[in-house]
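Pasting the structures in now, so scroll down.
Only the coordinates and a few stated rules stand behind these numbers; no lab work does. Keep in mind that what you see is a predicted model, and the values were worked out from it rather than measured. Cβ atoms are built from the backbone, for glycine too; each structure is taken alone.
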Structure I
Amino acid sequence: MSEQQVTRASVGLRSERGPVLLGVMLGTGLVAIDSTILATAVPALVADLGGFSQFPWLFSIYLLASAVVTPVCGKLADLVGRRTVVLAGIGVFVLGSVLCGLAWSMPSLIAFRAVQGLGAGAVQPMTMTIVGDLYSVAERATVQGYVASVWAASSVVGPTLGGLFVDLLDWRWIFFVNVPLGALAAWMLARNLREPARTGGRRRIDWAGAALLTVGASLLILGLLSGGVQWDWVSAPSLLSLGGGVVALLALWVVERRAAEPILPGWAFTRRVLNGTYLSNVGVGVLLIGLTSYLPVFSQEVLDTSALAAGFALAALTLGWPISAANAARLYLRVGFRDTGLVGSVLALAGTASMLALDVDSSVWQVAAGCFGVGLGLGLIAAPTLIAAQSTVGWEQRGVVTGVTTFARSMGSALGLAVFGAVVNARVGTAVGGHGAGGTDVAPELLSAGVHDVLLVSTGVALAMLAAVLVLPRRIDTSSPTPAR
């Protein structure tokens, strides 16, 4: 049986790949648009609900919730099936969207954004896992390019829709628009995705492991996001959060060694191909958060461009990513996954290094060119490493691998926010990155120096990412074992 036949059999012959892919892209769009549409509505919702000092939590709580639930959903997908988990995720996301649209205060909106994040944490890894189930190794990169293009389109469509809703309707419609989109995605997947009947008896869910992972990851991410912002790094809340997270994860390690169906099984961290994938995706998360948080501020405040021009410069990153991801198969089928990742690492390194020359006299086109180079590089790292990892495990392990990879990228983003925030604060004495409305009171020359430090760290991260790709074995066996029934 060919590799593609094995892949098709793993999800059942009744699955129609075209309609399922459309459902996957709609589900991805549901999450992708939401990640960009909110920023343009912040001034309007703050004017309506108040709580200006609290609005950064609209983004932080979403990231936290989506990150901690991802590995849990990955394991559940291997136990109960992708269809159940992705439909539940879409349902929770839509519920959270409706609640956000009905919010009466900033604290209530923040709480409902956490519900949205829980849904997103189920949808994101499931769409990538379903692609891994349905398509062969040769096809997968092209399909991942299609999915990545949804993110690219959303980087333009999201802010535009947000502006239109705020100007013509009401900010609440940025959440209500998710209802028809989510319903369509759920209908497409429910109608067309069929999975094999589960055999082998009822399998136990590791609830203790899931609880410890959720608590531990939540405390760690909370500490990273809030340290130096909500409280000092050396303070009781910071030490309790980070220390509690470490203790919970140590307890998780003990519990998982005895669990029949561990949420994080030991084998997921004993293979070079998997560890190389996780490490390189941590780097992807760090670079993404650094560039998307600080380059728009640099373009507007230092180069004196409009918000639209700054957005399009950053969009060059999301344009380069799907272009390289869609063509990655031609490269990794010829030279292998590791060498493809090395090419991507070199491109990302060249992109970040080229932006070290940015100063007050630079052009926004230089920002766009550097972002495009980084995007090309990340497209040759994120998709091929995930495909390599997915292809070395069977159907009943693929959800865990995809979930941990997505979690690693989210942890990279949280770590990046903490590191870059500290770097910029050390230079300018005030936080200027992240999501906000309005400008800063920092002199352009000083802000330029702060962003230069961010880019210097980003270049170091790109170099470390190259080293992480080298962890991958040169030859990777992509003949997936027949899934256990």
Structure II
Amino acid sequence: MLDTLIANLDAGTTQIEAAEIEALAGRLRGTVLLPDNAAYDEARSVWNAMIDRKPGLIVRCLGASDVVQAVRFAREHNLLLSVRGGGHNIAGNAVCDGGLLIDLSQMRSVRVDPSIQRAWVEPGALLSDLDKETQAVFLALPTGINSTTGIAGLTLGGGFGWLTRKHGLTLDNLMTADVVTADGELLRTSLTENSDLFWAIRGGGGNFGIVTTFEFQLHQVGPQVLSGLVVHPFDDAVSVLKEYRKALETAPDDLTCWVVMRQAPPLPFLPPEWHGKEILVLAMCYCGDLEEGERATEHLRSIGTPIADVVAPTPFTGWQQAFDPLLAPGARNYWKSHDFTELSDESIDVLTKAIRRLPGPECEVFIGHVGGAAGRIASDATAFPQRSSHYVMNVHARWREIRMDQPCMDWARGLFEATRPYAAGTAYINFMPQDETDRTEAAYGSNYQRLVEVKRKYDPLNLFRMNQNIRPAVEIKAA
């Protein structure tokens, strides 16, 4: 093993002697990876293929003690640090160039206690890991819609999906968390223990430390839910969206319906003549009694003249994986997102015109309907502030060839700017790409200053900066 140059927090490099790296490796249950290691490329690869960064050193952790050792090593040497959980974040902040990457992807344990409806989850676990363990006893945690997403980043930034209107955001169901802070200490956090830190990690992202264990409250769900897609011709999009908007005014919390607008993939239930043509999809899930679900979805399913209606009782774990094929790793991705308090006629007009100008067959716009239980929590109860937002728009540009980078990003940015006048001004940090660092303060609104103070207390050096960064009010240079 040779001496290694590692990027530091001062935008320079620090030479780390081989003996120091060997000593670090000897303190770990996991492994240390250098660029010549066979597992190095796997450990640095993430979901978004646009991210191709090369850390100087990777610590692949197997437990909380490894995380403690890695953080202390980074702090001692003033190293640029990034943290990888599931690696699904659009911005690619899990991977730093030249610095130290703490890789949590091997920490995937999920333990469920059905008697108290709780789950203890390690930070490398994916949503599919959690769903399989919880659904074995007909329990679930409200999470996202892509089962390959990591639980850590999702929770720390918010977490919304098919169960949110009924049971709140993922972070609303967090009961306790074990956190390794910037000084290398392992703290337990809850409403009664280190409560300021617990408040901050529920929405503040990875700014305050590394969570090594999440404890979640679970809920009875399934094993089947009434779910599926209703597909409409895009020529009917304006009228469908206006009726969709009306139907949601009286929708019960058990019902969630989102909109997807894109070119039709070759789904087996769509006539071949529709493949590749613009469509509007109502994707819905009713998580309560199946018969009541038939009545609750009737209004939405009666809108217009759909091409296909494949809403039916489905295993919850299956529905959680339904969109995985359209979101598989390996593609280049760029997102732009707005929150809306209403889906106005003007925003509908802008959105539908943009779909006519899709730059590629994998590009899409989705509108997520949130609220319900998540909207009945005070905006300052957690760091996550967007409690009054009813719709989240994600402009999802997705493509394969580098030559399409600019056209696809330009399309997403153009739609983002065109819809800005109708947006709430806040943003979902998990949907913010790496070039949106200027939106962080606005995303947190009135909660931002409190987050700054917590950051100053727990991470005054801003060691945890590879994120949608909340800078400490006064940054202190390392000695």
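Computed quantities for the displayed model
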quantity: Entry that produces 15 once relative contact order in percent (Cα under 8 Å, 6 or more apart) is calculated, selected from I, II; calculated: II
quantity: Read-out distance in nm of label points 7 Å out along Cα→Cβ at positions 117 and 445, computed value 4.0, structure in I, II; calculated: I
quantity: For helix-only ellipticity at 222 nm (-39500 (n - 2.57) for each DSSP H run of 4 or more, over all residues; to 500) computed as -7000, the structure of I, II it came from; calculated: II
quantity: Read-out Cα extents along the principal axes in Å, computed value 70, 54, 42, structure in I, II; calculated: II
quantity: Structure with the greatest value (metric FRET efficiency 1/(1 + (r/R0)^6) of positions 205 and 269 (r between Cβ atoms, R0 = 25 Å, to 0.05), set I, II); calculated: I
